[in-house]
1. Given structures P, Q, which gives the highest value for mean count of other Cβ atoms within 10 Å over residues 123-130?
2. Say we calculate distance in nm of label points 7 Å out along Cα→Cβ at positions 195 and 267 for every structure; which of P, Q gives the highest result?
3. Using the calculated result -18000 for helix-only ellipticity at 222 nm (-39500 (n - 2.57) for each DSSP H run of 4 or more, over all residues; to 500), pick out the matching structure from P, Q.
4. Given a value of 15 for relative contact order in percent (Cα under 8 Å, 6 or more apart), calculated from one of P, Q, which structure does it belong to?
5. If you work out Kirkwood radius over Cα pairs in Å for P, Q, which one comes out largest?
6. When you work out FRET efficiency 1/(1 + (r/R0)^6) of positions 35 and 291 (r between Cβ atoms, R0 = 25 Å, to 0.05) for each of the structures P, Q, which one comes out largest?
Structure P
Amino acid sequence: MQVSPEQLSAQLRRQLAPIYFIAGDEPLLAQECVDTIRAAAHDAGFQERNVFTVESGFDWAGFYAETRAGSLFASRRLIELRLPTGKPGEEGGRTIVELCNDPSPDILLVMTTGKLDKAARSAKWAAALERAGIAVTLYPIEAQQLPTWIERRMRTRGLAPGPGVVDMLAHYTEGNLLACAQEIDKLAMLMSGNVSVDDIAGNLGDNARFSVFALADTALAGDTKGVVRILRVLKAEGEAPALVLWSLVREVRELARMAQAIASGRNESQVMDEFRVWQRRKPLVRKTLARTRVGEWYDLICAAARADRVVKGRRAGDVWLELESLALALGGLRTNAYVMNGSL
């Protein structure tokens, strides 16, 4: 039986199935589904937990025997089987089908995989898991779905987002669901009830990861000292340059697309609404679009591509200097490094 992640808790309250099959490539959602199942299993008397990860040479016969054997410590056990590749092989497929055909009343099996391809979804073992228990297929949260997900998550944690809060978090953390969840959890630890944009900036402004997301806004504002300060903090904290670059590249691409749309004759306000620029941020975006010619966005994209090659080790250069040059150029300041590398 298929259920959505949102339906899982209700299903667990009704009845604990013998098998749960979690498939998808969104780690946060997968982990939360497994955590929910663990809690329900513990309440139902499954006091012991065993975890198996399928790797090359995995002993399927031994795993099957483990599911048939009793426990010395608890009468009921939770067994987690992790299949990262989504491909159990011929022997593994047969073993899974056998377990599904004859599930043990004292074993709760939770199997997790990454995203399944078409062949795996139609395989006998996958069909057997869905038939014998509960299957949950996880899909990435799309950009247009993210605001709803954020608001629902905040409210479940006792937070009431004020104007601009959801859009602000969606913008800063788009593409990184785990980071977004972490920021919401931190907010819930610090406060309850109504949350404003100022609350977010005040409570999380010194957080290194949040600084990654806020770096682009600091650059757009032309705050040279702020850009340099944030980058120094991120470097000192050991933040991954790839994440810093991601935040800047996303901004460059979105603004370039907006600039192109406006240059083609479209209304500026409509374009910003289409790109979900929240009200408080519109003056910053409008100022940036006004001071940057359409052709200069191409230069910025080229600079971002060069920085990407340096970050990946495919081009010589100082990674953090490249990031600083790109961030400052985004704010309208062309540094010597930016010019010398041929971006103008």
Structure Q
Amino acid sequence: MVKKLLSVLKGEPAPIPPIWLMRQAGRYLPEYRALRANAKDFVQFCLTPELAVEVTLQPVRRFNLDAAILFADILLVPHALGQKVWFAEGEGPRLEPVRDTAGLAKLAWRPDMLAPVMQTIKGVRAALPEQAALIGFAGSPWTVASYMIEGAGGTDHEILRKLAWTDGKFFAALMDLLVEATSAYLIAQVDAGAEALQLFESWAGTVPAGLFSRAVLEPTARIVKAVKAKHPGIPIIGFPRGAGGWLTRYAEATGVDGIGVDQMTDITAVQVPAKVALQGNLDPILLLQGGDALRVEAKMLVSAMAGQPFIFNLGHGVMQPTPPEHVADLVAAIRG
């Protein structure tokens, strides 16, 4: 059976687009919350294969989606580099910051620490419905670096930007380390059974224009090249959130097979090479609210993208308070 998501990522339009959702596995699902309640440490939750397999499969089982995305976290890479990573209840991720060459020198890639992720991938592939593809993922270097340097998320990344502008040697070494680690991690995911990959550049919108090439385009291109050198046929989706004006250049410079588009961008105006798929970009607030507005906007988006290689998704992740029945309603609207 040819999986619809993989066909679209080869540049083949589908009359009814494949659908999956960023953060489709998570806190909005009661079955997820039941599992999470028994695992106090989030990093270990991600690294416990029997739990991660179940969480990955939950939304596919419930909504019959066209893809599962591996349940993990982008901060597993700094964790496997030896940086201290933890999740503060109600506050989000915290890291012991690395801000100089001495701190960077203490980091070293330990792939054995992520062996449980590969077990999860194998377990998911064994249980996945025939029509659903498995997407592996990692954070892109700038985004992961923002957490490593700032020690938390949700900022303007002033410390990272300052270092990128004023200490080019340190910044280049940090990017090199993350390119190598991320490439190895993604290659291992494909070896284990991932059928497509997504690179989350969640903080692309904080990158100054003068840094965009060496902070986003060049590192991403190097990762794509390294992964495809080992697995030429693996499709890779890039999601540079907040980088609307750079999407054409991103598609051309990085070699990705698909571009994730956020809800701030007019997806119908995005110009990419003919075989590059577009993915997105329904506003997650519509999914939260549900009703006629959700159905109307979703159908308009499908209609606007007809005839192009297009994957239906949100412009960012499912919001925590979203009722699961709204997701079922969305899937029905797309396929109906």
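Readers should treat all values here as calculations from the given coordinates under stated rules, not as data from a laboratory. Predicted model, so just to flag it, every value in this text is computed and none were measured. Cβ atoms are built from the backbone, for glycine too; each structure is taken alone.
1. P
2. Details: P: 3.3; Q: 2.1.
Going through P, Q one by one, distance in nm of label points 7 Å out along Cα→Cβ at positions 195 and 267 is largest in P.
3. For helix-only ellipticity at 222 nm (-39500 (n - 2.57) for each DSSP H run of 4 or more, over all residues; to 500), the value -18000 is produced by structure P.
4. Details: P: 15; Q: 22.
Source structure for this number: P.
5. P
6. Numbers: P: 0.00; Q: 0.25.
Biggest value here belongs to Q.
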